[in-house]
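So, here come the structures, one by one.
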Structure P
Amino acid sequence: MTEITPKQRAALRAMANGLDTILYVGVQGITPQTVKEAYDALKARELIKCAVQQNAPLTAREASHELCEKTGAAPVQVIGRRFVIYRPNDKEPRIIL
């Protein structure tokens, strides 16, 4: 997992404010397809907002932790059913912290 400082986390939270939710965790929880979608989205955007649907078997915190472990990302924020994760792109970074 990527480690970020509290100042970097605060900056990323501010950036995530205007983001749309692009990944949903549903009834089946985190499947290999969900991990692939998250990995591809992180590669393209670096910062993504996700949501856990009401009938999902995981909480947002559990889903965030599991996705971060499987994609090498860092958790930024968890509020209610939504969470934000971040992983810098090594080749072409879009977000400079």
Structure Q
Amino acid sequence: MGFRELLAYKKAFELALKIFEITKSFPSEEKYSLTDQIRRSSRSVCSNIGEAYRKRRYPKHFTSKLSDSDGENTETQIWLDFSLSFKYISKELYDELISES
């Protein structure tokens, strides 16, 4: 089994794709701040899961990469908080994305 078959990876990847599509509608002045940051953090969740899978033979490295993934997921949630506060996304969409994260 490879990392692409892991449920956590699949969910993180799908969320990153959703966030990419949703952020296309964010204001242009957010391009290099909120939009860039939320895209990066959401993508980092699944990339760190993939890296952790490769490091699974080394418990400390494995744990460290999963911890990084969790941190990136929290960062994504914070950017979603900002997106809701700025009214770039609806409360319903926010709830959905937070639930998926």
Structure R
Amino acid sequence: MGDRESSMLALLVAQAEAQGADLSTLRGLVEEASALGAERALGALGLRDERARRDMDELRELLQAWRDAKKSAWAAVVTWAVRILLALLVLGMAVKLKVFA
């Protein structure tokens, strides 16, 4: 929750307390509303069932595998680019020194 939202919540709790509501009742109300909001958000994402934890773990593993593959691919590209540049450099030196003549 951002600063604006948390300060708004604090103001609303203070206002309700000033109007006679008990602070512990207000805290309980905020907790219940937060839990209900979290449940609704998870439901909207399709993550409320018992398989959601396993699905999230599998998605994390898949994402990590993708990152590892991408990292390996970039490393291979850089390695081959350096090899090609070094081969061109050696070829250029050979031509300059007239090794093939």
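So if we calculate Rg/Rh (Cα atoms, Kirkwood Rh) for every structure here (P, Q, R), which label has the highest result? The partial results should precede the final answer.
Details: P: 0.94; Q: 1.02; R: 1.52.
Biggest value here belongs to R.
Given that distance in nm of label points 7 Å out along Cα→Cβ at positions 40 and 72, derived from a single structure, equals 4.5, which label among P, Q, R identifies that structure?
So the calculation was done on R.
Can you spot which of P, Q, R the value -24500 was calculated from, given it is helix-only ellipticity at 222 nm (-39500 (n - 2.57) for each DSSP H run of 4 or more, over all residues; to 500)? Source structure for this number: Q.
Read the figures in this text as sums done on the coordinates, not as results from a lab. Keep in mind the model is a prediction, meaning the values are calculated, not measured. Cβ atoms are built from the backbone, for glycine too; each structure is taken alone.
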